[in-house]
Structure I
Amino acid sequence: MKRNGRLNGPNSAQAWTYIGATLFLSALLVSAIVIPGLRLLHSFQALIYIAVIVLARRNSPWGYGAGFAIAIVWNGMNLFVTHLIQVGAAAI
């Protein structure tokens, strides 16, 4: 539903879910091209985001919940456990 030219409600959540999943799939593709040894891992990770897109398209709360939870867990692991974000920032 559009109001004042902005998406509101479920359409907004669906649009942001598509945008986030598509961006992450693009990052996985680039990473798989740059580091060929991680292609299998990134292929399995991509399946998760494809499932999120399919579930969100069906308006399943599982799709939105999975997309949200995966992002929180992944970023939390990178920030507080593996410290990959800090290593990447230091390399730049």
Structure II
Amino acid sequence: MSNYDQWTKQYNDVVNSNVEKKTGIIETSYQFVLEQLYEFADPSKMKICDIGCGQGELSFRLSKLGAKVTGIDVSEKLLDWRVINHQQ
């Protein structure tokens, strides 16, 4: 269990709030990363390791663009939120 585990719900709520509103520093950061990747190459041809993926929002977005993504985080509880947030 990591020290981050006690904060996972709060972290997830903040990220989701930014994502749903399409505002805030977190959403802006995601948009910046995606724009930079598009300048580099076609994401659908990439294999990406998202180290420190948290609850997986950026990993999820990258996979929706066709990238093959592996997300890694020290907090198992954050990875649990990934499953809850992105059930398909």
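Read the figures in this text as sums done on the coordinates, not as results from a lab. This is a predicted model, so every value here is computed, not measured. Cβ atoms are built from the backbone, for glycine too; each structure is taken alone.
When you work out percent of Cα pairs over 14 Å apart for each of the structures I, II, which one comes out largest?
Values: I: 72; II: 65.
With respect to percent of Cα pairs over 14 Å apart, the highest-scoring structure among I, II is I.
Quick check: 2.0 is what I get for distance in nm of label points 7 Å out along Cα→Cβ at positions 17 and 33, calculated from one of I, II. Which structure matches?
Considering all the candidates, the number was obtained from II.
Given a value of 21 for relative contact order in percent (Cα under 8 Å, 6 or more apart), calculated from one of I, II, which structure does it belong to?
Going through each structure in turn, the value belongs to I.
From I, II, which structure was helix-only ellipticity at 222 nm (-39500 (n - 2.57) for each DSSP H run of 4 or more, over all residues; to 500) = -17500 calculated on? Provide the component values of the computation, followed by the final result.
On the way: I: -26500; II: -17500.
Working through the options, I get structure II.
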